[in-house]
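What follows is a set of structures for review.
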Structure P
Amino acid sequence: MLIGIAGFAVMDATIKWLAADYPVVQVAALRSWFGLPLLCLFALRGGGLRRLRTKRPAVHVGRYLLVLGLTLSFFWALSQMKLVDAIAITFAAPIFITALSMPLLRESVGLHRWLAVGIGFVGVLVMLRPGPGVFQWAALVVLVSVVFYALLMITTRAFKNTENPAALVLYPQLGMSLTGILLAPFFWVTPNLVDLGLFALAGTFGSVGVMCVTHAFRLGPAAVITPFEYSALIWATLLGYFLWGELPDAITLLGAAIVISSGLYIVYRETVRIGRARSQLTSMSPDDSST
């Protein structure tokens, strides 16, 4: 998980660097093209094309649209604001996933988790800094990308038992690559060799991040794995400082601390809920269990 999050941080920093000189559509297209070969190998490993069969093409089309919205909005915001600020706002993802899981997945969300969601939104508002002359539209766009991400994760949970995880990962990226082929020529700026290498770096590290994080959740419980996502703040601070001389201010750190605390408490309550459900199942009699 730590390696995967570091890979995402390097990708984000490289994207921010490139987005200063290239259109966001082209950046997204080249990142997808360079990252696709590794994802194909990852998806085909241990099962070949059979792993990619699906009876729900509409699900993958919907997930592609979510990835498209997520990628374009987040990449544009990265070009407009500090790397560490953008990544700190993405920590709101567990809050949105929890808030949306009740209406979309019909999951029960108790009082404790709703309180954590409310406190988390306070932390988000602290980082957004609403007010004249202070508010950043780019920060709001990052928040929009977080909503896209939350919806993407909810679809993963909704269809994890009917769709192969490899297909859920690969098909949206295939869609992104095809979209890049169609749209990039209208925005094309020919990259030099150094920047071409940076595009390859972004694509490679992005795919490494996807593979590592996916494998991490296969190896360990989500409650153990999820908190390591917040290591991104360390990488974002280091990369932002060495590449652009950026450092997070006290308000960003305060908001991030509130959001991270809220996210960790949501993970804790989810662990408690799952533990209780398992205890109830194991305490049932064989007759009850079969019922």
Structure Q
Amino acid sequence: MSEAIPVEVESNGTIVRGWLYPAEGGSAPTPAVAMIHGFSATAQGMVADRYAAAFAEAGVAALLADPRTIGRSDGEPRGQICEWWQAQDYLALLRHLRSNAAIDPTRVGLWGDSMTGRVAAVVAAVDGDVAALVVQTPVWGDEFEGEQAGRRIAITQILAGDLGDYELDVSGPLPVVSLDQIHAPSLLLPPTAYRWFLEHGARFGTAWMNAGYRVSLQTPVPLDPQSCAPHLTMPVLAVIAEEDEMPGSDADVARAVFETIPEPKELVSVANGHFGLLWEGSPDYQRSIGAQAAFLRRHLVDASA
């Protein structure tokens, strides 16, 4: 396994830090995928790095980064979680990969988990040149509304402008997870989130902290994956948890959104809730990581052979 290379990327005036896992077994330029972990999870030691390494072993370089204010990336106050800012960070990662002489700019994909599965779907529809999209347990809504006329175009215009023009709504600081919702209410509520974040975030070197802010922008339209889904023109793989307990990640809604995505597309179902595929070595993890690595190899490596 090749050693991951530290990377710094400028994203709208903020330095976003990540690690590039070089593709194995192929000659440059190679395909690549840009990755951001879900919600407040960080790039080192919280399982997304295992996915990145698996993709690299399959011949697809992986750039896994912490979004601004999270982990080792810059930005203050620490722990601000904003899907619009993360969309800008994804776009910056795409630009960085496409400018790398070792990467084929026509074969760069996106990967997202949970909240960033929501953001990645929007970015893929807005960018237009993403070569493949992988999302797992995506936050695509608790109700299916379908495409809203004009929203994708409006989202594209907002991301091309200055997000600083919009007022902020901020909740926090609050714990990311807590078992005592009376005396210490948290940003994420399910006990499964508490168990996973405390188990993985407490590992040495993750730079994760159990505190954060939920930040939203007063934009004229929301960052809406349902309106963007019908405009995904690249191969798409969605991994959906049948009994997803996280608010915003309703499995029936995710399936309905998936149905609006044009072919080619693939759907993988896992059984053990939102975090099952993030427990390394579990059946859901093995099923998910194997399907994702095979999908990226098929569409980014083998398709160009």
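Rule-based calculations on the coordinates, nothing more; no lab input. Owing to the predicted nature of the structure, the values given are computational and were not obtained by experimental measurement. Cβ atoms are built from the backbone, for glycine too; each structure is taken alone.
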Computing mean count of other Cβ atoms within 10 Å over residues 104-111 for each of P, Q, the value 22.9 comes from structure Q
Here helix-only ellipticity at 222 nm (-39500 (n - 2.57) for each DSSP H run of 4 or more, over all residues; to 500) was calculated and came to -8500; which of the structures P, Q was it taken from?
Q
When FRET efficiency 1/(1 + (r/R0)^6) of positions 144 and 184 (r between Cβ atoms, R0 = 25 Å, to 0.05) is calculated for structures P, Q, the one with the largest value is P
To which of P, Q does the computed value 20 (relative contact order in percent (Cα under 8 Å, 6 or more apart)) belong?
Q
One of P, Q was used to compute semi-axes √(5λ) of the Cα gyration tensor in Å, and the result was 26, 22, 21. Which label is that?
Q
If Rg/Rh (Cα atoms, Kirkwood Rh), for residues 80-191 alone computes to 1.03, which of P, Q did it come from?
Q
Among P, Q, which structure scores highest (criterion: FRET efficiency 1/(1 + (r/R0)^6) of positions 88 and 112 (r between Cβ atoms, R0 = 25 Å, to 0.05)):
Q
